[in-house]
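These are the structures, in structure tokens.
Every number here is computed from the coordinates shown, using simple stated rules; none is lab data. The structure displayed is predicted, hence computed values, not measured ones. Cβ atoms are built from the backbone, for glycine too; each structure is taken alone.
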Structure 1
């Protein structure tokens, strides 16, 4: 499946978060995220999904199982199932999230 990035809708999720669902299959999904400075992705975990996050641009304070990490462009993280994680955007930024399996809930928003 080919996806033209410029033709995919950038959905405003509120609270300074925006998302584009990029290519996906039943077993894999890539998601582009934009964060305004100061926006927060609340601490959460996934019981069905593994996740890898790559920071394209900006600076974030990630909390992973209670530990804080200052992350910047080029950094990446892996979140196994049931790992608690979230972040605060320190400098306006962009992330690329990859999930396995795909996030059905992202397709319905």
Structure 2
């Protein structure tokens, strides 16, 4: 018989923070609608040790118009989700992704009405 070697499990803090499938589906759905409206043209994702970031750009050669950040360390405080504008100002923070994305979705509704 062979020797069974256990898979190394990380205890405590994970090595990399990422988006779950439902979270990413919600974010990419919003991104697709903003692309269809002609507002956004590019996006980037960054996965670090303490934060996962989705950044949306109007044009590829500039700072992101918005950043959606997931910081699980803030889950029990002000909430792990944050919506940050181009200047770095936190527009919305919360425990749920839906309400944090609401200002961007309202903006999309205004674009469709025009």
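Say we calculate mean projected area of the Cα convex hull in nm², for residues 31-86 alone for every structure; which of 1, 2 gives the highest result? Please list the in-between numbers first.
Values: 1: 3.7; 2: 4.1.
Biggest value here belongs to 2.
So distance in nm of label points 7 Å out along Cα→Cβ at positions 23 and 55, computed for just one structure, reads 1.8; which one of 1, 2 is that?
2
Comparing relative contact order in percent (Cα under 8 Å, 6 or more apart) across structures 1, 2, which is largest?
1
Work out which structure the value 70, 32, 25 belongs to, where Cα extents along the principal axes in Å was derived from one of 1, 2. Don't jump to the answer; show the numbers that get you there.
Working: 1: 36, 28, 25; 2: 70, 32, 25.
Value 70, 32, 25 for Cα extents along the principal axes in Å corresponds to 2 out of 1, 2.
Of the structures labelled 1, 2, which one yields -9500 when helix-only ellipticity at 222 nm (-39500 (n - 2.57) for each DSSP H run of 4 or more, over all residues; to 500) is computed from its coordinates? Provide the component values of the computation, followed by the final result.
On the way: 1: -500; 2: -9500.
Computing helix-only ellipticity at 222 nm (-39500 (n - 2.57) for each DSSP H run of 4 or more, over all residues; to 500) on every structure in 1, 2 gives -9500 only for 2.
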